[in-house]
Every structure is written in C-alpha cells, then in structure tokens.
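Given below, in the form of structure tokens, are the structures.
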Structure I
Amino acid sequence: MNEQKVAILIEALPYIKEFAGKTFVIKFGGSIMSNEKAKNAFMEDIALLNLVGINLAIVHGGGPYISETLKNLNIESEFINGLRITSKEAIKVAEMVLSGLVNKEITSNICRQGITGVGLSGKDANLVEAKKKYLYKDGKKIDLGYVGEVSKVNTKFLSSLIEKRHVPVISPIGGDSQGNTYNINADLVAAAISSELRAEKLILLTDVEGIYRDINDPTSLISTIKINEIDNYIKEGVIVGGMLPKVECCVKALEGGTKSVHLIDGRKEHSLLLEIFTNKGIGTMIKKGDD
C-alpha cells in the first residue's frame with residue numbers, strides 16, 4: 001500500500017512542477033453542485049491545486065436553483081434552444097440566486113479549506129461587461145429578455161486577485177453601461193475569462209465523462225482531440241446535442257489564447273486531480289496545435 005501511495009505521488013510530481021505558477025479556469029456546475037461527496041472532493045481538489053502553486057479562477061452556474069426558486073415564486077420559465085427567456089422579474093431572481101446564494105456557498109466552502117476564496121458577481125468592478133444576446137431561429141430574431149453575452153472582461157482586476165493567491169469565485173451575471181443586468185451562460189463566461197487570462201487550462205466539469213465516439217459504448221471515450229478535428233466529429237455525429245455548445249465554447253477559448261481545454265465528469269470524486277496529475281487522465285482534452 002505504501003509503495004502504491006509513493007507511486008501516485010511520483011506520477012504527480014512532474015505535473016506539479018510543470019503547472020506551478022500557471023493559471024487554470026474551472027467551470028463548476030451540473031449535478032456535482034447537489035452531490036455532497038463530489039462537491040466536498042472538488043473543494044479539497046481546489047485547496048490542493050492552490051497549495052502547490054497553481055493559480056485558479058472558478059466560474060459557476062446554477063440553472064436548477066434558479067428554476068426551483070422561480071417555481072416557488074410562481075414565475076413561469078420558458079426555454080428556447082436551451083436558453084431561458086428572462087424577464088425583468090426573472091433576472092432579479094437569477095441574480096439573487098447566483099450572486100447571493102450559490103456564489104457565497106461555494107466561496108464559503110473554499111474558505112473552509114484554508115484557501116482565500118473571493119466571491120464575485122460579474123458586475124463587481126465591471127468584471128464581466130455584457131451585451132444583450134439574441135437568438136436567431138428559422139430566419140427570425142428572438143428576444144430572450146435579460147440574457148447576455150460577454151463583451152469585455154476586467155482582466156487587470158482579476159489578475160490582481162490571482163497574483164495575491166486569492167481564488168476568485170465568479171457568478172455569470174454581467175452588466176452593461178446602461179445599468180442593465182444580464183444572465184450569461186457560465187460556459188461562455190469561463191471561456192471568455194480563460195481567453196483573457198491566456199490560461200494554461202480551461203476545465204469544464206460536466207455530467208458526462210467526456211466525448212465518446214459512440215455514446216452507447218463507454219469504452220469509446222476520446223482522450224484527446226485536436227481543434228482541426230472538431231468539424232469532422234460534428235459531421236460524423238460524434239459531437240451532437242448538448243455537447244455542441246460546450247465544444248463551441250472550447251474552440252472560442254483555444255482561439256482566444258487558452259492552451260488546452262478539458263471536459264471531465266465532475267460527479268467523480270477528485271476528478272480534477274485525476275485529470276491533471278495522472279498520465280492517463282479521465283476526460284477529454286481539446287488542444288489547438290499539432291503537438
């Protein structure tokens with residue numbers, strides 16, 4: 001048993017050396033948020049990554065919590081192509097849930113690990129400036145209400161926190177110069193922040209193990225994909241459904257300056273450590289270059 005423990009530490013050592021001082025942006029969401037064991041393991045992983053010298057920024061979602069609160073308040077939700085049409089009433093609820101309840105719970109859990117977590121909304125210090133997002137379907141322009149997309153990231157402010165070894169925990173709520181508040185897809189916020197920080201890695205925690213050649217064959221997980229292979233995978237029907245927008249976020253992040261993107265199953269305990277510090281990894285890594 002001791003030999004096995006030593007082997008694990010030795011396997012991790014070169015990765016610790018390689019990534020110390022580098023920046024990882026992590027999107028935290030999915031069913032892991034309601035899975036206590038996986039959530040606690042995630043917090044421990046964050047603490048370990050921080051303590052070995054890796055710079056971190058966390059972006060979180062929380063759609064199910066918004067839906068539950070809207071339902072409790074008898075406010076109806078309507079979705080088009082997976083996007084929630086967000087009224088003025090609904091955006092107040094979304095901001096309350098994401099920037100209040102969810103953000104502070106995650107931040108508190110990180111702080112309990114002895115790490116300095118800093119809970120932020122995208123509106124704080126104009127961290128995430130937003131603009132209104134429209135959906136185009138069947139040649140028609142659809143108004144989604146207070147749904148936004150990222151127009152600018154306050155990289156200077158974010159970098160100043162990271163340089164002090166703080167871990168920013170960011171809710172995907174942004175604002176514009178007219179004082180409007182927007183709910184933004186957390187994957188898009190994570191990709192934008194990762195690009196602006198020129199992060200070493202963007203890690204998206206999901207409810208699947210990664211990308212499969214055959215979704216019905218658990219042995220067909222693709223461990224590495226190059227960005228120039230993605231179009232073929234889409235044409236072949238390998239990347240479909242809900243994985244499409246996630247992969248689009250990955251491509252944006254890579255084209256914006258992120259070195260690699262990882263899709264991993266957040267439901268697995270210590271999935272971050274297994275992906276980053278082991279030779280095999282557990283998810284799908286998407287890379288830009290041919291190396």
Structure II
Amino acid sequence: MKEALADGIPTTRLYRDVLDSEIFRNMEVFSDDFLSDSRLFLQGYMKKWVSDPLHQWSRQWEYPYVYEKLRKLADAGKKLDVLDAGAGVGFFPYYIDKQFASANIHCCDYEPLLPAIYEQLNARHRTHVEFLNNDLKALSYERESFDVVYCISVLEHTDNYPLIINEFYRVLKPGGTLLVTFDVSLDGMRDIGIDQAAVLLGLLETRFGSDGGYVEMLNARLSGFDVFTTLTAQTMNPGLLPWKGPSFLHRLKSFAKSGKIGAWPPPLTVFCLGLTKPFT
C-alpha cells in the first residue's frame with residue numbers, strides 16, 4: 001500500500017488497488033455499521049450533504065490516504081493529539097478513535113447544528129471525539145496543540161488560504177504533520193482550478209518550508225497517463241458521484257455562476273499531500 005497511498009494524484013490502477021485492500025474493507029465495514037447505528041441522528045445533516053460519505057468518488061481514496069499516514073505515526077507509539085479540521089460529521093473520526101488507542105481526536109467545523117449531533121454520537125458510541133464550533137481562519141485552540149491536523153476536501157470550498165494555512169501551522173506542534181486533500185477542477189468550472197491548485201500548493205510549501213515539489217508533481221501527474229477523475233468514477237459506479245437529480249439543473253446553476261456551460265459530470269481529480277512543521 002506504500003505506493004498506492006503516496007502523495008499527489010492517484011492513477012485509476014492505484015485507486016482500484018486501494019478499493020481491493022484490507023484497509024478499505026475494514027473501513028467500509030465500520031462505516032456501514034456506523035451509518036446503520038447513527039442514521040437517526042444524522043438524517044437532517046445527510047440531507048445537506050450525502051448519505052454515505054465513504055462511498056463518494058474522492059473519499060474512497062482520501063480516507064485511506066489519511067488513515068495510512070496516521071497509522072505510520074501511531075506505530076511510533078507516541079500519544080497523538082489529532083485535529084480533523086472542517087470535519088462535518090461522519091464515521092471517520094470515530095473510526096480513527098477506535099483504531100488508535102494512542103490518539104486523542106478533536107473535530108472542528110463552523111456548522112452550528114453539529115455540537116448537538118456530536119453529543120448524541122459520543123453518547124451512542126461511548127467515544128471521546130471532542131467537537132468545537134470553529135472558523136478555520138481563526139481556530140480557538142492554543143498554539144502547538146496538535147501532533148496531526150488533517151483537512152479532507154475542505155480547502156476548495158474556502159477563501160483566504162494564507163489565513164487558514166497559518167492557523168494550521170500555529171496549532172501544530174514542531175515536528176507535527178499536516179495532511180491536506182482537495183479536489184482539482186480540470187476544466188476550471190468548479191473549485192478549484194488547476195492554476196488555483198498550484199497557488200494553494202505553493203502557499204503550503206512556502207509556509208512549511210517544504211521542497212516537496214508539489215506544484216511540479218501536480219503538473220506532471222495531470223499530463224501523465226491513467227489519471228483518476230470523476231469521469232473514471234462514473235464508469236466504475238455512477239453512484240460514487242455526489243450530484244443528484246437532472247444534470248441540466250446542475251449545469252444551469254454552473255452557468256448562472258460562471259456564465260459558461262461545462263461538461264457533465266464536472267471533470268475533477270483529487271490531490272493529497274503531507275507536510276511537516278519544522279522544529280525551528
């Protein structure tokens with residue numbers, strides 16, 4: 001799985017390898033059980049997003065990617081304070097809490113209805129996932145609070161990347177790890193386009209003093225063979241795509257926003273990376 005869950009953009013072959021892995025099968029069993037047991041608490045929230053977060057085109061890659069990075073850190077035996085930034089609500093922090101006894105899981109999101117949902121879920125699952133209402137641009141956590149901050153498919157829905165990146169950097173301990181995943185719009189009709197993705201990657205590299213070459217990795221991967229996209233996902237299983245209802249309604253909304261009619265489904269891929277906060 002080392003190759004399959006590397007930084008960057010997945011190929012279709014590696015994506016399929018992850019779906020066939022024990023990591024994904026175990027995660028899928030937990031997610032299905034979690035949804036079955038918690039559906040009553042999540043009904044209202046699911047209407048605003050999706051009913052089954054794991055079985056979405058990008059999340060089937062992103063969750064195993066983050067899990068595997070956390071597993072390697074947890075294997076070192078150190079107690080880990082972990083923040084799920086822009087968590088929404090779903091199975092994943094509860095899965096992490098179950099898998100890693102050494103991890104203290106914290107979640108934050110600005111959605112005002114979530115504290116009550118997390119309270120119900122914590123009581124139901126007898127776990128210790130802590131939740132706070134927070135804006136990512138102004139986190140209320142003390143500096144150097146976390147060993148790991150992960151942010152899954154959130155940044156493409158935000159603005160002011162420098163403020164958010166600075167907050168992630170501030171709350172990470174020296175030597176701590178930031179894990180970020182985000183969608184990339186291949187035709188520029190959705191958030192975020194290729195040029196914006198390069199800007200975001202450049203900001204992350206600069207703030208963390210990284211020489212990972214992520215912008216070059218983005219461009220090289222997009223010009224390569226077998227890039228996994230929403231179009232690939234559609235051929236595998238149309239249910240992996242989040243857009244429901246007639247496509248023309250979604251395309252009209254896109255036209256109202258951008259003045260252009262884009263392809264359907266929107267051609268997107270996903271980029272994942274891990275960065276380390278320097279000790280000095």
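No value in this document is a laboratory result; all are computed from the given coordinates. Owing to the predicted nature of the structure, the values given are computational and were not obtained by experimental measurement. Cβ atoms are built from the backbone, for glycine too; each structure is taken alone.
Matching task: 2.0 is the computed value of distance in nm of label points 7 Å out along Cα→Cβ at positions 10 and 266. Pick the structure from I, II. Computing distance in nm of label points 7 Å out along Cα→Cβ at positions 10 and 266 on every structure in I, II gives 2.0 only for II. A value of 3.4 was derived for distance in nm of label points 7 Å out along Cα→Cβ at positions 82 and 194; which structure in I, II was it taken from? It was calculated from structure II.
Upon calculation of helix-only ellipticity at 222 nm (-39500 (n - 2.57) for each DSSP H run of 4 or more, over all residues; to 500) from the atomic coordinates, which of the structures I, II produces -11500? Intermediate values should be presented prior to the final figure.
Values: I: -11500; II: -14000.
Matching structure: I.
For structures I, II, calculate volume of the Cα convex hull per residue in Å³, for residues 50-129 alone and state which one comes out highest.
I
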